[in-house]
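Below: a set of structures, written as structure tokens.
Each reported figure results from applying straightforward, stated rules to the coordinates on display, with no laboratory input. Keep in mind the model is a prediction, meaning the values are calculated, not measured.
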Structure I
Amino acid sequence: MPVSPNDVASALAEQSWTFAKTMPDNPHEYIDRKHWVGEIAFDAVVTHIREHGYKLPFKGRDYICLDVGRHRYWTMGDTLSNTWILNRAVNRQR
């Protein structure tokens, strides 16, 4: 079921994000599917990002990103059923 941009923004804001210590050269945070909370499903948010986002190249690969508020969100691009991490970083100018 499609979700609105406002629903996505609310769902993203209520998550507890973890800093990705393994990539200090690319500071960002992530949330694991199993720690996702709230009424809006993880899969619905990932689908919204992929349907409404834009391509952004990073280290030779394109990622689908979506800017929401002051953050940029993306996944690693695997199939929906195999996507278990959602990333975010403070958004910088494209």
Structure II
Amino acid sequence: MYELEVLNPVSPQQGEVSAFPYAARPSTLEGKVIGLMWNGKAHGDDALKKAGELIKESVPSADVRFYSGALPFPNPLRNTAISEIDVAIGCTAD
């Protein structure tokens, strides 16, 4: 019999931590502009592109746009995306 020990790689928070509230969710994606925000991490673009394909399959009227940035996401590109989109999907991967 084997035993597997799983460790959490996230360090415990020190000091006071404030939580951010969830962003408002639209009731529908019909006719919305959806921004896929990639920070350049390996394979995050693959995950976002697949999400975009699935969204377009289920909501053909959605306008899906891909934004390719870096870590941290550059402010000018982020500001452009904010001015153009209704909904953002971001990811990080490796």
Structure III
Amino acid sequence: MYWNIAQQLAHHTVNGCNINVGDMYASGTISGPTPDSYGSMLELSWKGTKPLTLKEGGERKFLADHDTVIMKGFAQKEGIRVGFGEVSSELLPAKE
């Protein structure tokens, strides 16, 4: 990754992004070259040109207000596994 998390946070705040306690913050994706290794909605929907089919029906090209994002993950090598528990957050509409 080019910037560490502190640099990314500083970049957001100096450009006017309001960061509050409890905000979900992801550092970006490290994706692979094939569709099964893409890591963001932008990649998964191919810049919005290939909608994703949702399990409960419907389609999405991008995240929408009131969607809930759930992140969880782990890495494993030589029998050692490290990871984090599930974190989720609802995307609220922008203030008018």
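helix-only ellipticity at 222 nm (-39500 (n - 2.57) for each DSSP H run of 4 or more, over all residues; to 500) was computed and gave -6000; which structure, I, II, III, did it come from? The read-out was computed on structure I.
Among candidates I, II, III, the computation of relative contact order in percent (Cα under 8 Å, 6 or more apart) that gave 17 used structure III.
Looking at Kirkwood radius over Cα pairs in Å, point out which structure of I, II, III has the largest value. Present the calculation step by step, with values, prior to reporting the outcome.
Numbers: I: 13.5; II: 15.6; III: 16.1.
Structure III gives the largest value of Kirkwood radius over Cα pairs in Å among I, II, III.
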